[in-house]
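S.K.: These are the structures, in structure tokens.
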Structure I
Amino acid sequence: MESTLSVTPAPTRRVRGRADQRMRRFLRIPDDAPRTSILAANHALGGSIAISGARCLVTYVLIPLVAPVLGLSGTVGPVVGLVLSVVSTVAIVFATRRFFAAEHRWRWAYASVGGAIVVFLLVQSLVEVVAVIS
């Protein structure tokens, strides 16, 4: 008599490098979180790029052209720039989280570019805060 035992393999845990583990911890992505889709990561990237592009267009083109015509004070541009910088930074972090949750092959490249943009946004925000204060 033959016994039919069903052997279920133990769930395999993904092996991640130290850098990936640290970045996931920094981005508050649980180790046991299900992997998100690559399509969701690409969609988040598109949204992040659109928001950053809109921020640049408003900050560097629209405000300098419209503010003098409408007679807006010198503090309107920096305040709008600060708000748009915060929105852009949130979008970059959101997209980076999606890239790491999906374990996208370009996650580190995007994190590098996004991190550099966030640094530029922080510097620009400091300049705008100084402009608002003075």
Structure II
Amino acid sequence: MPKMIKLKRIYEPPAESDGERLLVDRLWPRGISKDAAKLTQWLKDLAPSPGLRRWFRHNPERWSEFQDRYRTELMDPQKSAILQNVVERARRGPVTLLYAARDPEHNNAVVLKNLLAELLLNEDNQGASL
């Protein structure tokens, strides 16, 4: 079963290996047309709230607390349903989470990828124990 979740900056060219291309930012990236983005879906509801995004400002010193706050936001039942949908997509084939941030290590897509990987692993472990 495929279970691949990748990260990619939206400014990088699309590739066939991307599989489903999911933009996970709340704001549309500057200079990218909808055609050039080759998106499967724009999941802006999974992006950090405007307040959290403004507070973080991609400051690496705030990274640890950003991750905690963002994960708390993602526990909202509406967001959980979207996360579960992405998990199901990853079970069927590759999924690429797209982001616009310049910093590849300190952005919301990194947090999402880690959370989705945990959800996949937890489901696998539960299934193995049944």
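Every number in this text was worked out from the coordinates using simple rules, so none of it is lab data. Given the structure is predicted, the values throughout are model-derived calculations rather than measurements. Cβ atoms are built from the backbone, for glycine too; each structure is taken alone.
S.K.: Where is mean count of other Cβ atoms within 10 Å over residues 17-24 largest, in which of I, II?
M.R.: With respect to mean count of other Cβ atoms within 10 Å over residues 17-24, the highest-scoring structure among I, II is II.
S.K.: Which one of I, II has Cα extents along the principal axes in Å, as calculated from the coordinates, equal to 93, 25, 19?
M.R.: I
S.K.: Here relative contact order in percent (Cα under 8 Å, 6 or more apart) was calculated and came to 42; which of the structures I, II was it taken from?
M.R.: For relative contact order in percent (Cα under 8 Å, 6 or more apart), the value 42 is produced by structure II.
S.K.: For which of I, II does helix-only ellipticity at 222 nm (-39500 (n - 2.57) for each DSSP H run of 4 or more, over all residues; to 500), calculated from the coordinates, equal -22500?
M.R.: The read-out was computed on structure I.
S.K.: Have a look at I, II and say which one yields 2.4 for distance in nm of label points 7 Å out along Cα→Cβ at positions 57 and 89, as calculated.
M.R.: I
S.K.: Right, here's the next one. Of structures I, II, which gives 1.7 when distance in nm of label points 7 Å out along Cα→Cβ at positions 33 and 121 is computed from the coordinates?
M.R.: I
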